[in-house]
1. Can you say which of 1, 2 returns -0.30, -0.65, -1.34 when log10 I(q)/I(0) by the Debye sum over Cα atoms at q = 0.10, 0.15, 0.23 Å⁻¹ is computed?
2. Among the shown structures 1, 2, from which was the value -12000 of helix-only ellipticity at 222 nm (-39500 (n - 2.57) for each DSSP H run of 4 or more, over all residues; to 500) calculated?
3. For FRET efficiency 1/(1 + (r/R0)^6) of positions 61 and 77 (r between Cβ atoms, R0 = 25 Å, to 0.05), which of the structures 1, 2 scores highest?
4. When relative contact order in percent (Cα under 8 Å, 6 or more apart) is compared over structures 1, 2, which one is greatest?
Structure 1
Amino acid sequence: MKVKRNKFNEHIVQQIMNGEYPGYKNSKNGHKCWALYPGRKSIYTHDKTAPGVTLILSRPHSSTYVTLSCGYQEVAEYITNHEMNFFEFIEQDKRLAKYLTSDEGKWGRQDSF
């Protein structure tokens, strides 16, 4: 993956990887965008001694946990790529929510069974 370098994201990733901070959360216009933690983190546990970092890529209706064992520049590229597409993800989620609340999309809702 090759995206435009974001020096600020690289700086944050370096600090997390060096253990200077316990984690970092970023939001855009009131929406969770991404979070970064040292080691392996899940919804229920956090193993800070595990190698690598855990990147949580968020969008309004879901989150993806990715454990990465690579250099700080590549982790920063993942973050920058997500930020570049974040507002399109918000629009996609709005369109999906609108469709699922319509009569045509009710087959995709849990209440239609």
Structure 2
Amino acid sequence: MPKIDRRNQKRPLCYDPRRKKFIFFREITSGKEKIIPLENLSLDDKKLLVVERQKTGPDYRVQSMSGMPYTRDDVVKAILKDEEFGRMTVEAEVSMLKDLLSEIQRNLEEK
């Protein structure tokens, strides 16, 4: 199973739009919840998931090569306003989550 530190265990890994429920690592690994494939989510649901992950994670600063520095709150605003930096953030986060969820699924199947 992939190693996920305590702080990141508090961040959702997927989202069930029918129940409006964020799903976490421990819920998946305990069998309480199933992985909802991110491919099945609408763009708005993906944004909702990424925004929630940003809000529940630690504060940070990030800067693009040619742009201004962004705080966590700036990143959330960029996502919600559908700015280019926000779209790139959603794309990168969803890609990372797909890989992580795939690894978790493989490990669950091996049990």
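Values in this text are rule-based calculations from the coordinates and carry no lab data. Being a predicted model, the structure only gives us computed values, none of them experimental. Cβ atoms are built from the backbone, for glycine too; each structure is taken alone.
1. Value -0.30, -0.65, -1.34 for log10 I(q)/I(0) by the Debye sum over Cα atoms at q = 0.10, 0.15, 0.23 Å⁻¹ corresponds to 2 out of 1, 2.
2. Matching structure: 1.
3. 2
4. Comparing 1, 2 by relative contact order in percent (Cα under 8 Å, 6 or more apart), the maximum is at 2.
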